[in-house]
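See the structures that follow.
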Structure I
Amino acid sequence: MRASGVLMGISSLPSSYGIGCFSREAYEFVDKLAEAGQQYWQILPLGPTGYGDSPYQSCSTFAGNPYFISLEDLIQEGLLTKEECDACNWGEDSSYVDYEKMYHNRFPLLRKAYERADLENDSEYQGFVREYQIWLKDYALYMAIKNSRKGESWLDWPEELRDRNSGYVRKAENELSEEVEFYCFQQYLFEKQWKKLKKYANKKGIRIIGDVPIYVALDSADVWANPEMFQIGEDYVPEAVAGCPPDAFSATGQLWGNPLYDWKKHKATGYAWWIQRMTYCMERYDVARIDHFRGFDEYYSIPYGDETAKNGHWEDGPGLELFDVLKKNVPGLHVIAEDLGFLTDSVIKLVKDTGFPGMKVLQFAFDGSEDSSYLPHKYEKNCVVYTGTHDNETTKGWLEGLQGHDKDFVRAYINCYDKPVNDCVWGLIRTALSSVADLAVIPVQDYLCLGNEARMNAPSTLGLNWRWRIGREMLSDITVYTMRELNRIYGRLPKPEEPETKELENDVQTEAAL
């Protein structure tokens with residue numbers, strides 16, 4: 001079935017308090033997507049942000065980002081006052097997230113809400129803790145210890161605290177019990193609000209595409225609680241870390257620093273950790289886009305401590321066996337394989353054998369050869385086409401930087417020779433939507449014809465990433481109408497369904513009002 005969607009992270013939503021969250025504006029965005037004839041909303045990872053404010057360096061693969069908790073909801077519940085929230089400095093420019101101000105203001109407010117909540121008599125909270133204890137206890141304890149040590153990496157903790165199963169850790173758990181409960185409370189709020197938003201989106205015909213990084217951060221609850229699942233030595237020091245080899249874009253390669261999995265250990269457990277991880281992902285999302293899919297075929301191993309990726313080498317990943325196990329054990333597994341970049345025959349075969357759709361990015365199609373596999377006339381139906389991703393320039397910014405042959409070729413390909421750059425942006429959107437790809441996902445910045453001031457991430461840089469936010473009035477009625485009309489023209493409108501029951505309609509209206 002042909003369909004379309006929009007790519008935009010939660011943090012990019014407009015809101016009153018410094019960052020996009022699960023507030024009223026998120027529901028209004030869902031309404032806009034439904035009006036525009038979209039069927040998917042692709043978001044960025046929902047985990048707590050880590051180094052460089054990146055959602056791909058999270059301290060937990062299971063936990064949610066406390067920044068996304070709607071303060072308005074807490075005001076309505078009587079846990080905060082509007083005056084307390086309004087008194088905080090959330091930054092000078094609503095077009096960008098000020099993460100430093102977020103850090104210094106959000107947590108004190110959440111602490112006040114925690115202190116006012118009657119968790120001991122809250123059966124819903126108690127049920128949440130029981131349901132998610134398999135990861136929640138490790139995460140909350142890890143964060144409590146980390147916070148007590150002023151954010152210090154667990155690799156720098158005393159040896160007795162690095163061992164999750166030591167008596168010292170159990171003692172710390174008792175001493176920090178209130179702090180542990182505070183982190184559990186944050187996750188309770190996150191989970192409750194996210195489930196409510198996702199339920200609303202699904203009732204509106206919008207499915208959520210979540211983003212699942214292949215790796216976890218070294219400084220994370222996942223690694224601290226399960227070091228045996230990673231290439232970690234007895235001294236808790238990594239043996240090797242992840243990255244990419246040198247190429248035309250980087251002479252020294254990319255040193256990501258994530259710990260590598262010990263795939264032999266995972267296989268010995270029947271891939272239990274991965275079953276747990278993907279089961280939770282399929283509860284949280286409708287579809288999971290797994291980042292860096294090539295790493296399941298072969299992964300690049302860099303000696304820990306190296307300053308560049310030059311001395312790395314390739315190792316075999318788990319291959320198809322992992323996904324055969326996941327398909328048998330994870331209900332409703334729906335995956336998009338991020339198979340971008342240089343692909344070997346073996347990884348191409350792996351993607352094909354899984355049956356998962358791969359990704360096609362139009363910005364990668366015009367590389368001078370005029371023979372790229374990303375050119376739409378070469379697509380098969382089982383793929384997802386993008387004009388660009390969160391790691392790319394916006395399409396307008398990219399077009400403005402093209403020169404010579406590539407500039408001429410892209411304009412010739414979309415029949416947009418002497419037209420303004422905004423017309424070319426729409427030409428590329430049309431090219432994506434008209435392709436045979438089953439799903440077309442367009443970053444919201446491209447529908448708005450925004451330049452690189454709206455770029456979300458420039459890989460291998462720090463300081464200005466993950467900050468952009470959409471303005472409240474940017475997604476106009478005219479743009480929404482145009483999006484829907486293009487879906488109609490290219491056969492991507494959702495098919496009419498049977499009328500919903502009156503009870504369901506009332507439920508949707510009630511949640512919209514909230």
Structure II
Amino acid sequence: MVSRAEQFQNMVKHLSQVSPAIVRTEEQLTAASPFRQQFHLEPKSGFLNDPNGLSYFNGQYHLFYQWTPLAFKDNPKIWHHGWYHLASKDLVHWQDLGPGIESDCQWDKHGTYSGSAIPVGERLFLIYTGNTWTNTQSLDDWRRLPYQVGAWMDRKNVITKLKQPLITDSFPDCTGHFRDPKIWEHQGDYYAVLGAQRQNLTGTAKLIKTQGHDLTKWEKFGEIQTHEPHFGYMWECPDYFELNGQGVLLFSPQGLLPQGEKYQNIYQTGCLIGQPLDYQSLEFEHGAFQELDAGFDFYATQTFQTPDQRRIMYGWFGISEIEYPTVKYHYSGCLTIPRELSVKHDHLYQQPARELQALRGQATMIDQSVSELTKLPLAKQAAQEFDLQVDLHDCQQLILDLRANADDSQYTRLIIDQAQQVCRLSRKRSGISFAEEYGQTRSRHFKFGKQLHLQILVDTSSVEIFLQDGAVVFSARIFPAAEQTRTFVASHGGSAKINGTVWNLKGGAACLDS
């Protein structure tokens with residue numbers, strides 16, 4: 001068995017040590033994939049996971065993502081886990097700014113993990129977790145030692161790391177799993193919430209704090225007092241913000257067991273909503289945990305505020321430990337579309353960011369009655385947006401087949417069951433099958449009555465479905481054949497009425513400008 005020390009020793013330490021020809025070959029292989037998205041952000045090669053550093057600074061939106069560009073290259077084997085940097089003026093068209101933060105100092109030598117950013121004066125402050133491993137007693141007795149690391153970015157997008165870490169190690173009552181700081185300002189002081197694992201192997205959220213604008217001096221402040229003392233074994237990517245007068249703690253708990261139709265994925269993402277955080281006692285009065293996505297592929301979210309005070313969220317459109325079909329082309333992972341958040345009746349709603357309307361091309365108006373057991377063709381293109389109002393007064397079920405082939409034998413199927421008040425998404429016949437052991441159908445019961453508003457964004461290899469103005473969302477990666485470009489709708493138990501608009505979508509976010 002190879003020890004951890006030997007693993008690190010045998011790896012190439014930095015991308016600069018790799019021949020540019022190898023990097024180009026990997027990027028060419030990735031570019032040849034038939035599953036490249038048209039308006040979702042993806043890596044040029046390798047592995048993309050968590051969105052990081054979301055912010056608006058110097059007249060632009062800034063987005064970083066976890067980046068391992070040669071993740072699927074065995075020779076040379078390189079551990080290069082950093083942040084890749086993109087910028088945009090409109091959340092649609094993105095400029096490629098290249099590597100943002102790299103694993104190149106003693107505080108992050110075994111991985112530049114997730115973190116966040118906030119404008120402070122004329123600079124952008126970035127904070128992230130540097131991952132390291134240290135041997136405590138022998139070469140095979142290794143312990144994770146996390147550092148919280150700071151950096152400044154100037155108006156020319158030049159990033160400079162601070163020379164000393166902001167916080168060393170974890171809280172005394174926690175293991176070395178202590179990471180993903182999300183920063184915000186409150187009454188002149190700065191706070192960051194981090195995901196952590198207690199010594200009893202339960203998940204929690206911890207706070208660190210700095211007084212005033214001296215962002216080099218931080219202290220361990222305490223634990224957010226929730227009503228979930230035994231909720232999974234680790235909380236990743238926490239995010240606290242206030243919206244519509246309520247406090248929202250967003251996080252990704254690991255180790256939840258399935259409960260009926262909930263928690264069906266390997267790992268989950270959701271939120272607690274309640275009264276604003278008490279900064280003295282750190283008490284957080286909240287309701288039940290709300291799982292944010294009823295689909296298959298959604299994790300590690302992060303939010304930020306736009307200049308007009310909207311709260312926007314991105315997520316990783318993937319989950320750890322699943323091998324996606326794109327691995328054949330030496331890449332994996334993309335980000336979800338940006339989603340606008342709102343809180344209504346103690347529930348978090350998600351809707352596509354309004355900026356994405358710039359992707360809309362040719363429009364087709366829909367005003368149709370769908371008869372019993374008839375398949376009505378709605379549209380034909382790989383990348384589309386559907387905005388539909390469905391009337392189910394005289395119908396028990398409506399079936400919508402997305403990314404279908406000509407005879408509708410291959411499809412991604414959404415079933416709207418008015419009789420049972422449940423919506424189901426199936427990718428059993430979507431195309432290339434994967435992750436079958438985790439199930440191929442997801443369901444969500446909720447009260448929608450006899451009318452349902454659907455907003456669906458379909459890309460080359462994904463669908464994102466927003467029901468009843470984003471009260472329920474399904475996200476799924478799919479890998480259909482190139483000829484699967486049709487959409488069909490059918491009804492069971494009576495006739496349904498559909499009206500709305502279908503737009504062909506133009507490439508945007510995936511078309512990066514160097």
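Any read-out appearing in this document is the output of simple, stated calculations on the displayed coordinates, not a laboratory observation. These numbers were taken from a predicted model, which means no experiment stands behind them. Cβ atoms are built from the backbone, for glycine too; each structure is taken alone.
Which structure, out of I, II, was helix-only ellipticity at 222 nm (-39500 (n - 2.57) for each DSSP H run of 4 or more, over all residues; to 500) calculated from, if the result is -1000?
It traces back to II.
Between I, II, which one scores greatest on relative contact order in percent (Cα under 8 Å, 6 or more apart)?
Result for relative contact order in percent (Cα under 8 Å, 6 or more apart) over I, II: largest is I.
Can you rank I, II by FRET efficiency 1/(1 + (r/R0)^6) of positions 224 and 456 (r between Cβ atoms, R0 = 25 Å, to 0.05) and just name the one with the largest value?
Checked I, II; max of FRET efficiency 1/(1 + (r/R0)^6) of positions 224 and 456 (r between Cβ atoms, R0 = 25 Å, to 0.05) sits with I.
Mean count of other Cβ atoms within 10 Å over residues 56-63 computed as 19.2: which structure among I, II?
Attributed to the structure labelled II.
So distance in nm of label points 7 Å out along Cα→Cβ at positions 216 and 328, computed for just one structure, reads 2.4; which one of I, II is that?
Answer by label: I.
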